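Next up: some structures, all given as structure tokens.
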Structure I
Amino acid sequence: MSLIRIQNFSISLDGFGTGEGLTFEEPFGHAGERLHEWMFATRFGRGMFGGGDGSDGVDNAFAQRHDTLDIGAEIMGRGKFGPQTGPWTDLGQDDEWRGWWGDEPPFHTPVFVLTHHPRPSIEMAGGTVFHFVDASPEEALALAREAAGGRDIRLGGGATSIREFFAAGLVDVAHLVVVPIVLGRGVRLWDGLEGLEADYEIEQVSSPSGVVHLGLTRRAAGVTE
């Protein structure tokens, strides 16, 4: 069966996966780009955004796995698609918003956007199709598995969606990146997930950039330390 994976998801030292005050200009709120500077400095990150050079090494090795794994579908919360809330029809010109990634988003698969306000799908260049669904984690995963055709599924965030999938016991493999900053406010990842570590084998790799890469792999049923 396909696995549900989290890749390159950054959190602060105090556990926030995004800042407060998301806008069209600031997709991570007051956190700005600080949670992702480690990736933007890599060869993979520079290539993604049209730059040159960039670092090799530990951070690049982790970051570039975004494009090397066999991903057949993506699930994300509405907050990762855009900062809007409420019914789409009340948003005026924001109805035409098609995400932060330009005409050809980097997903190249069906993407299921979790929202309480479904809307028609949006087809983008490069194979990305955004589907807007009002679904529980289990329901969204069933839709994604059908679309993925046996390939793995990426859970893209944000922190609220990832927390809900962890709470439902649906995450198989996760790569989280602890960034040495303190945000103080925003959306926290770990709230309500006490004891989660018992369900996963956890590895950590420190990088010269200052971040720590955490790898979580679900333990086999009945296996505990």
Structure II
Amino acid sequence: MTSDTRTHILSRIRRSLGRGELPEDTRAALDAGLAAPRPGVVPARAAGSRQELVERFVTMATAAAASLDRIPGAAALAPAVAQWLAAHNLAPEVVAAPDAAVDGLEGHGTLTVKRGVAHPADQVSVTPCFAGVAETGTLVLVSGNQTPTSLNFLPDNHIVVIRASQVVGGYEEMWARLRAAGALPRTVNMITGPSRTGDIEQTIQLGAHGPRRLHIVLIDDEAA
């Protein structure tokens, strides 16, 4: 949407509400707030030491029905993925994001890996994430050429790779990191546990609108 189009739409909305143009001081205050947003009240469980935040992320994520493995480094990623697939009687085949954060999967002899977008026939996807929010155990994934959004929703099993250094306390810190990273992505997905619904007789059903299994591989890059 161009600036002229946006101005035209907003002007029509103001006219329909019987409002005039924004005063310059109000507009300046709004622009300043958008340019440098200030966080609101941050809950206590979003605070703590680095170790406490990582442990809280693990606790909250598993409480939301995600499974989680902790590994000492990226070299252990492929064996961890292969072991999880075998434990769930899944074929050793994955579709993975082109992103370098999940490199090394091809180095494991039993894994068949393809890179790119997911298709309906794909059973398992492997993706990186932008951040993990300790407050709620939520994974934050962004769209892009190296991180296709279809990987987050089409396969029945979703494996997400996150580093301990990517865990933040609360959402405010996550948004600050995302803004600092540059231009905002087209899509930001926040995922807490596997897909679920309770619409049918108030009985929780997993996999209603996305993966029925969410598995997190946490790389302890802050272990030292």
Structure III
Amino acid sequence: MPSLRDTIADDLRTRIATGHLKAGARLPSEPRLAAQYKVSTPTLRNALALLQTEGLIEKIHGKGNFVRHPLSRLTYTGGRLTPDTDLHVTIRTTNLRASGDLIPLLKVPSHTPLTEFLYLTHQSESPRSLARIYVPRDLATAELPRCRPGWAETRETITARIPTSEEASTLRISSTLAVLAITRVAYDTTGRVIEAARLVLPGDRADALFITHRTSEERGTEG
């Protein structure tokens, strides 16, 4: 027998699919919905959280729950997000000193001067990705970090995890929705870390693509 949470979610899901609740529409307040379905507010919130996880609604702090506009999936490959034709980015720059896990990440002594580039990518009004890029201050420029000269090697680590409360709030996603957390570290020819980036993508609207090119030596061993 379906739970009350699932019954409410099914009804709202159907109303969205049939157009009774249109993209961009604000849902009634949570107390009003709870009264409408004759359930407690926590049960109602559990149902809404399920729809948030499915990407059907988003909760905007201080405004309420809204039916989400359909969004195309983004693909992360080679340090870029595609398609990028309808994306816009806001950038905030902060000077700080290396501490905590930034010390081993950038392989620098404690209190080394760094510059942090905070990137927030939007499609229409919906946040799509959050990135924090750290650069030793003596290498920091006004250019986009991916344009910085001297890169010799890049290493990337991808982890699926639950977002932090700050990430969930910034990206307007449920705290139960898994995200792709990508850590990218760039080295110069001497092995020095010249940039470390941490990118967070909501798992319901992003993919990661990796392309491997075989060397001529590998191809020559066949046949």
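No lab work stands behind these numbers, since they all come straight from the coordinates. All of these numbers come straight from a predicted model, not from anything done at the bench. Cβ atoms are built from the backbone, for glycine too; each structure is taken alone.
Given a computed value of 18 for relative contact order in percent (Cα under 8 Å, 6 or more apart), which structure among I, II, III does it belong to?
Working: I: 29; II: 23; III: 18.
Source structure: III.
Taking -8500 as the value of helix-only ellipticity at 222 nm (-39500 (n - 2.57) for each DSSP H run of 4 or more, over all residues; to 500) derived from one of the structures shown (I, II, III), identify that structure.
Numbers: I: -4500; II: -8500; III: -6500.
The read-out comes from structure II.
Comparing distance in nm of label points 7 Å out along Cα→Cβ at positions 39 and 135 across structures I, II, III, which is largest? Can you show the working numbers first?
Details: I: 2.2; II: 0.8; III: 4.9.
Biggest value here belongs to III.
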